[in-house]
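Each structure below is given as structure tokens.
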Structure 1
Amino acid sequence: MKLNTSIRKRFRVSNKVKRVASNDRFRLSISRSAKNISAQIIDDIKKITLLSASSVEKDLKSGVKVNKIELSKLVAQKLAKKAQEKNITRIYFDRGSYKYHGRIKVFAETLRENGMEF
């Protein structure tokens, strides 16, 4: 089966992260669309999702118009708060097929500011 370039890029990045994964760190997988962004903290050893945050959740859609960069910051702050409640501070950042630029970079920097290590 022949895979296109974006799928190969996603597999390449995710597999590198999974290879170095250990018991004390989890993987943060991020996905974005034209309007929204979402992220999950995943335990690859047990194959379960521990936490998730998305811009389509009701408490983030408060009716106030914000741009996509600000929305990324809000989702990152919410995910960091949930992770601190479960004592998760060390993660691997799986950017998928996205470049470390724009909304993805702002998301990662906001996580670092809120106490996450990767």
Structure 2
Amino acid sequence: MKKLSTAKIWAFATGQFGWSLMSGLIANWLVYFYQPDEASVAQGQSIFIPQGLVILGIFTVIGAITAFGRIFDAVTDPLIASWSDRCTSPKGRRMPFLRAASLPLALSTVLVF
């Protein structure tokens, strides 16, 4: 097995940066915008999800949204990966999927906020 150079390790790590940045933005700002603190409410920010609302006695609304996303990923990621592994596009196995996913991802990110 060939040893990866430091430049290649950094190249792979850089690819993960975008995903980590998006995940962090959604995780932190979702709570800020949908469940503002009292000071923000006093300044006029709307409350979209009441504080302390619990679903089925175990999930908060933000927790349920996050859990649904993780469960959805656990089901769809292996399916899409298997589909893309069998893809025979002349532009590469992954490129049709990346292109098809870019617009819905951008749209859903904008709609979250």
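Just so it is clear, none of the values below were taken in a lab; they were calculated from the coordinates. What you are looking at is a predicted structure, and each value in this text was computed from that prediction instead of being measured. Cβ atoms are built from the backbone, for glycine too; each structure is taken alone.
Consider the structures 1, 2: one of them gives 1.1 for distance in nm of label points 7 Å out along Cα→Cβ at positions 20 and 44 as calculated from the coordinates. Say which. So the calculation was done on 1. Out of 1, 2, which structure matches -1.13, -1.22, -1.31 when log10 I(q)/I(0) by the Debye sum over Cα atoms at q = 0.20, 0.21, 0.22 Å⁻¹ is calculated? Computed on structure 1.
In this comparison of 1, 2, the computed figure 6.5 for mean projected area of the Cα convex hull in nm², for residues 4-67 alone is attributed to 2. Match the computed value -12000 of helix-only ellipticity at 222 nm (-39500 (n - 2.57) for each DSSP H run of 4 or more, over all residues; to 500) to one of the structures 1, 2, and report its label. The value was obtained from structure 1. Largest in mean projected area of the Cα convex hull in nm², for residues 60-99 alone among the labelled structures 1, 2 is structure 1. When relative contact order in percent (Cα under 8 Å, 6 or more apart) is computed across structures 1, 2, the figure 15 traces back to 2.
A value of 1.5 for distance in nm of label points 7 Å out along Cα→Cβ at positions 28 and 92, calculated from one of 1, 2, originates in structure 1.
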